[in-house]
Structure I
Amino acid sequence: MKSFAPKFSLNQKSQALKLIPLGGVGDVTKNMYVYELDNDIIIVDCGVGFPDEAMPGVDLVIPDITYLRTKKEKIRAIIITHGHDDHIGGLPFIWPELQVPIYTQRLTAGFIRAKFTEHNLPKDKIFETKLDDVLKLGAFTISFYQVSHSVPDSTGIVIKTPIGTIIHQADFKIDWTPVSGQVTDVSTAARLGAEGVKLLLIDCLRVEKPGFNKSEKSIEATFEKAALETKGKLLVTTVSTNVSRMQQAINVAYRSGRKVALAGRSFENNFQVARDLGYLHIPPGVVIASEAIKSYAASKVLVLIAGAQGQPGSSLSRAANGEHKQVKLMPGDAVLFSADPIPSTESAQNALIDSLTRQNIDVYYSAITSDLHVSGHGASDELKLMVNLIKPEYLLPIGGTFRHMKVFASMFQEMGYAKDKILIPEDGDVLVVSKDRVSQDGKVEAKNVFVDGLGIGDIGSVVLRDRQVMSEDGVVIVVVPVDQNSGHLEGEIDILSRGFVFEKTSAELLEEAKKIVSAALAKDSKVIADWRFIRHNIENNLGEYFYKITERRPLILPVIVEV
């Protein structure tokens, strides 16, 4: 066991600790939690969220750190629970402003370093921890215990303070036979419970599912069945950090005589990190470059591809719309979705599945195929087990929607917890933890902050923008009339500018913009119309053109009118 980080003086007069969720309550994503005690602050997780239909032009959503901007000198560290993007994806955008140490387990540190490399950020403040390490961070003493999840090196965080012990248990499940071999450490949870725990923050996303989840190992047989049934290429899409699913796909490919190619920057980066660090076991000669796909018979190829949530610019979306350079879909190919949609992406995933089906591509997804996805989040009996082991005085459900939080509260009230012992805050609510109670006292600003990027697919050149305030660059509305049967342009494209350029004096600019939109439509006409993808292309093509000419980035709103 070793200790990390400089020690800061502890104010013995500490009476209360502030806990402020900046993301992750009432929302499945953008997890970020601030713990403040006297002159010390630690942050747990720093994730991203994903846009819904009401956020045109937005690629990612990150937490609002307005509260932290005047308190930077107090922040001792960011502690990361595990390597999924809804817990680490905000770091490249938020860390440059804070520049504090980041502590996490080995694989997660590898994922973060890869993100920092992509964003040209220094990596000298990313520190790897082990399960028996103890961090002394001012008024906080931090330790870890292992939990099972869909990515290796997932942990529970133990936060000891003069006020009492708080356990931050983000995503976890009880899996006695995980692919990674990392079983949830229930003995440590029980020991902590015997010592006394003031407050437990605990993942509640799967509280509506009764009983226990199946083991992650149950997925592999379904993968194998799909590989044997598919006469052409088999595309497997899942969360890009789901190393366990990657391993299972590789196992199946090897046994069925298929080569494995990767498509999508996020998949490629995370795959390489996991491989380099020894978290993936790959037989020699199984993995090929995506450029080599065409050199093999379709029946001999399995592609791990990004885009499980149906994101319009993802590799899977581009393949479905005939725009991926290496992955060309043909009849006889199949796509296997090994990820359920998060609430904000349900319609996008469903639209992509429908588009693939229209092209006579076989699609495997949870609604019609059993044992295709096993959640990494504990079901109701797993939550009950963990709470009964830890026996906290107060409970705070995290990582779910308000629906999940309410179901969680009802379930534990039935098990004997008083209503006032189960906290249901919103993002930005200030929870005050004292020795005799936990209560809400005030609220800080915690609006969504949006990220947009130029280019198709993964974010390239990124700029942070709050789309709620568009006073600088304005809005461009593109009205595109199309034939409802053929999807072809039917009539003249109309472009309206509000706060971007004055239409009467910029006629040449807008006429050229119309030509760009028309060219994008002509390019996409060879595939069955996927309007999300076409809107995405219009946004990207016009965004690049407008910035090149004006060095401004207006919000572009394509409106498809079927006539």
Structure II
Amino acid sequence: MKNNKATSFFLIWGSICLFANLLCTNASAFGGDQGYWADWIQKLANGGFERFNGNYPPLYVFWLWIVSKIYVLADIPVDKTFMLKFLCLWPIYFAHLGLVDLISRIVARTNIEPFKAHFILALIALNPALLLDGPIWGQVDLFPCIFGVAALYCINFNRKIKYASLFFALALLAKFQMILLLPVFGGIFIRRYKVSWKGLPGMAIAIALVFLPFIISGNLSGMLSRAYVNTTSQYPFATYNAANLWMLTVGNLSHDTTPFFNLSPDGIGFLLSPAWIGKILFVIISLYILKCALFTKTLHRTFELATWSAFAFFLVLPGMHERYLLYAVPFACIWLALNSRKAWLWAVSITTLCAMNISIINGFHGGDLWPWVSWIAVILFIAAVIHTLAPRLLPFVASLISKISIPGFAPYVLLSVILVLELSCNIKDAMPLEQELMDNQIYLTDISIDHFTQEYKTPRINRSVEGKTLTVKNRQYTHGIGSHAHSELFFYLPNNAKSLKFLVGVDDEVSGGGNVKFIVKSEEKELWSSGVVRGSMPPIPGKVDVSGLDHIILEIDANGENSYDHADWLNPILTLKK
């Protein structure tokens, strides 16, 4: 059976979306947020929901709990590695794929030109704002949006309206910022009250099930306080790197009670501040959107109002982060799919503005991307050669593929298979590498460093220079020395020392940065040199004969500037004469 139009769209752009997400995951994550994920996963691994003290809503915490169980079962230390970012992003991969699926169905039902249909699907599948926020940054802001999209979609159809309140509750349980949809959802709910109430029992059941683990563990009140009450005052700034109204008027990271016009914070000056004016403006805008929603009867108008509500949420409320305009992006893209003539300028503009704001803080960079980009370059060149020598071959192959009957859920299956396979490889690679010592072998780290010089901090035994798990190319090591260029570590050797073997590399904690040279020497001569070792390179093995030497010096040369030169001596094993 030949694929219908929606399935064909989804197979093409769902596959492209999948590839783009996996490619971008190799970019450098935002370290601070990865630290939160690592800390919360460790707490869930150690004490479950009872000891969880993160300030995140419960629905995503369930996924972090699953991730914690994977770490426990694999017996892998929780640290800020590629595996951590990869696992935390699974809900985002499926959410992004779900958006492409929905928009494929929408554009297939409309009579728009194929070029416009592919443009709309390209904008969502390769959306720079979504890719910068999710697989590149490592954030999960798209996760609650997919429930918000489902809530707004279902509230417009009688056959699906019983699910609308359930999805809206899940959106709030995934991220409280989805309260921005309340004027739109609430207005349509009120207008359709004769049937919309049917979703309330499902909403109550969903809330009860999500809260149940926290109720059983006795941590419900703590979770609610941290996730929904205390977070409102966690960042008391007018704007937190967000390019909005307050960036223009009072500046970045100014306190949200900073009065305008240089007035005193006492009296009228307190009221003339972002904290008050922003909230008043948003309430006024929300009331207007509520009024519009009470009379809206079309799906495209619903998503248009959701776009403006999310935009206003970012633009006028205080305490906004650079990422929070992202909530407007999926609603704008769906609005575009439903009404391409009116919405294309707004969808492209909002996407561009959001992507620019995010990239100021965390852009598209990272040494792990070079192999991927290199493969793309090679494949494109081969395709160009084939197209030049046999111009009809590629179109012929494409036509054959299009005739193969493939079910519409194939991209979901493909994503699931890839994620499981990649997880298996990550677990294998992430397991701390230890070598079984022979009777006449010891770790060099069992011998104290006699003296050292090091330009940044001090050498750490069995830890990186920043005190983290030794990790090179996503592989963790339990034995080694974390150092920093330029450094020289001086060891006295046992009289019967025979040889020293080891691995060297730049630690992953610098996200692909740094380049150094490792040197083993004595006072008299150089015994071994690694050549230039760069971030994201696999560990380089080394072995030196130390017979007759009473000491060795492990040197790391900065090879120029020493920024990001966090370098590790891994599994240094000293073999003794029998």
For which of I, II does helix-only ellipticity at 222 nm (-39500 (n - 2.57) for each DSSP H run of 4 or more, over all residues; to 500), calculated from the coordinates, equal -8500?
I
Upon calculation of mean projected area of the Cα convex hull in nm² from the atomic coordinates, which of the structures I, II produces 26.2?
I
Of structures I, II, which gives 23.8 when mean count of other Cβ atoms within 10 Å over residues 314-321 is computed from the coordinates?
II
Structure with the greatest value (metric distance in nm of label points 7 Å out along Cα→Cβ at positions 42 and 130, set I, II)
II
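Only the coordinates and a few stated rules stand behind these numbers; no lab work does. All figures in this text were calculated on a predicted structure; none of them were measured in a lab. Cβ atoms are built from the backbone, for glycine too; each structure is taken alone.
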